[in-house]
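Visitor: Next come the structures, one after another.
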Structure 1
Amino acid sequence: MHVPFKLIRVVALVLMVGLSTTACGKYAIGNLRSLMAFKEANTFYQRNEFPKAIEAYQRAIEHNPDFGVSYFFLGNSYDNMYKPSRQGEPDNDAFLLKAVENYTLATQKIKDEDIQGPEIRKLAYEYLIAAYGVDKIDDFEQAEPIALKLIELEPNEPGNYQSLGKLYEDQGRYEEAETMFNKAIEVRPNEPLGYMVMAGFHNRQGNFEKTMEAWEQRAKIEPNNPEAHHTIGTYLYEKALKDFTLSQATKRAYIERAISAEDSALALHADYFEALTYKNIILRLKASMEPDLAKRKVLIDEADRLRNHALEVQKAQASAGGEIGK
């Protein structure tokens, strides 16, 4: 689970829900006291003042226990109070249990017609899965049925299969994990992220060829994205550089493939800093394997030209205050 990204989504949803309830006083938070408590809680939440947010969300729920969105934000406030570095301390672990309790209530009580209801309910499921994951409670038996329920609710959402796939991977159930990652690709075959997740899975398993197949599939559906081609180049270069079990012929083949990938990236973006830098070092690696001194010099000269170009790009970007390679 990518919690930092989710946290951005949650903060954005707090703002959206808060604005919606402000604009619509008759909305089913129930009454003025509940509405005011909920708005107060949102303010504390945005300031990361989670103990105060918890108190205010609890008051909102007391005044209107049927508004399921309040349970999610209450649970997430407890979740933010939990510190992984203090795992095992009763007071700290209690925050996580309270988070699970309120996430569960959110999945049960949030209605489709609630403000941002479907999205927040989905987040409640996702955070429940994360809470039961190996980094927190580590209870696969609790996490799996939640992940399956999320798939049942949204069978065309790739992220749901990826969440279950990661659970299986963490349990060492690699075939089932791969099946889920493949399923994520099946439901959205033109979405690059599915191939990126699959590449990461195979890379963690040490299966280089399958890793590269996934990266190459990603590049096929993003032919105009220089980063997709550059990524292929980086993996091939690292393999050629660090795997001392490779034959010289295989190493040379990987180097040529890496150069070709960087050429594809540079054909799309001639000033792509990362591709310029990598092609420079790949050419130097190729030169180190070249017995012909004249050919070696040609490679080094080309590498020098690319390095100098990269430095010019870096200087220009720094002067413009921009991001290198963009």
Structure 2
Amino acid sequence: MIVKKRKIPLRLIINDAILRRLPETHPKRADVIQDSMRFGAGHKGEVTLDYYTSLLHEEDFHIFQGLRLKTGETHFQMDSLLISPSFAIIIESKNMAGTLTFNSQFNQMERSLNDKTDTFDDPLLQAKRHRILLLRWLIHHHYPMIPIEYLVFSSNPSTALRNPSNDPEIYHRVCPPGRLIFKIEEFLSKYPKTLLTIKEVKKLSKHLLKSDQPPESHLPRFQINPSEYLTGVQCPSCNRYAMERYSGTWNCHHCGTTAKDAHLQALEDYFLLINPSINNQQFRLFVHLPSQKLASKLLANSNLKTTGATKSRRYQRK
């Protein structure tokens, strides 16, 4: 049973908003595009992982996709966490093309692709670290101890996996796509004894879901001043910021496209890039509206939460 379903990462949503609003010639565009490619590949690998875990018997596990917890001052996010009455599994996903070589002596992983070799932290080390942190979280919240296994899922079926030191842990815990389900079934056979009742599993699942802490915006790392973003309402057809509001709709004077609610994307971009709340004047300036009355009407009909009254009223996402 999927308790927490994976969503498109906030990081990718923000990056899309940046690329919509940043001029084509802006020097930070390349950094944002590179960031999106890297995190987009990771998300794609996680979605592949979700497909394979969906093949498990629904009653065997409570599945958490992208769960982020806090223990002490440390946050940690597991790509997938599977909870059963007998044990738990942490699965970390890696989506890398080329050849992956695991160096267990130095806890490193090398990726060779197109005559270039890059070095990364060993993903098994990350999985083991998450296991320790999850154990701390369970102890802190007074839950009975259950065995916690960990796996690394290599989501790209064309990736070659190398283990030159013949480390048995790497053979045991690094899984290409086709092997994952069989490895999980091995754990089911390994832990036949029920340690948690159905009621206890449901209680733990509810607590884990309530404790999920989504990541904060990474926007500050790009150091883009809000004044550098393009303003206006973007045309959904030609993508130009050339829409004007008249006759009850938004009209593009370049391609002739009309759209009744085109300002909603502009509001979303504002909340992601500028400020989590907006007032009437800020809205008018951002979408190029001359009428205060029309701006109030559009904001009132945009399904937003309001605070304050009259001149001090602000709007934000629900």
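Visitor: Given a value of 4, 19, 27, 25, 16, 7, 2 for P(r) over Cα pairs in 5 Å bins from 0, in percent, for residues 246-309 alone, point me to the structure among 1, 2 it was derived from.
Guide: 1
Visitor: So, one more: With FRET efficiency 1/(1 + (r/R0)^6) of positions 110 and 142 (r between Cβ atoms, R0 = 25 Å, to 0.05) as the yardstick, tell me which of 1, 2 scores highest.
Guide: Greatest value across 1, 2: structure 1.
Visitor: For which of the structures 1, 2 does the calculation of helix-only ellipticity at 222 nm (-39500 (n - 2.57) for each DSSP H run of 4 or more, over all residues; to 500) return -25500?
Guide: It traces back to 1.
Visitor: Moving on. A value of 83, 48, 39 was computed for Cα extents along the principal axes in Å; which of 1, 2 is the source structure?
Guide: On the way: 1: 83, 48, 39; 2: 68, 53, 34.
This figure was derived from 1.
Visitor: Moving on. Of the structures labelled 1, 2, one was used to calculate relative contact order in percent (Cα under 8 Å, 6 or more apart), giving 8. Name it.
Guide: Structure of origin is 1.
Visitor: Then there's this: Taking Cα extents along the principal axes in Å, for residues 86-221 alone from the coordinates of each of 1, 2, which one would give 46, 39, 20?
Guide: Derived from 1, not from the others.
Visitor: When Cα Rg over 2.2 N^0.38 Å, for residues 126-197 alone is compared over structures 1, 2, which one is greatest?
Guide: 2
Visitor: For FRET efficiency 1/(1 + (r/R0)^6) of positions 38 and 158 (r between Cβ atoms, R0 = 25 Å, to 0.05), which of 1, 2 scores largest?
Guide: When FRET efficiency 1/(1 + (r/R0)^6) of positions 38 and 158 (r between Cβ atoms, R0 = 25 Å, to 0.05) is computed for each of 1, 2, structure 2 gives the biggest number.
Visitor: If distance in nm of label points 7 Å out along Cα→Cβ at positions 70 and 294 comes out at 4.4 when worked out from the coordinates, which of 1, 2 was used?
Guide: Values: 1: 8.4; 2: 4.4.
Checking each candidate, the match is 2.
A short reminder: the numbers here are calculations on the coordinates, not readings from a lab. Because the structure is a prediction, the values reported are computed rather than measured. Cβ atoms are built from the backbone, for glycine too; each structure is taken alone.
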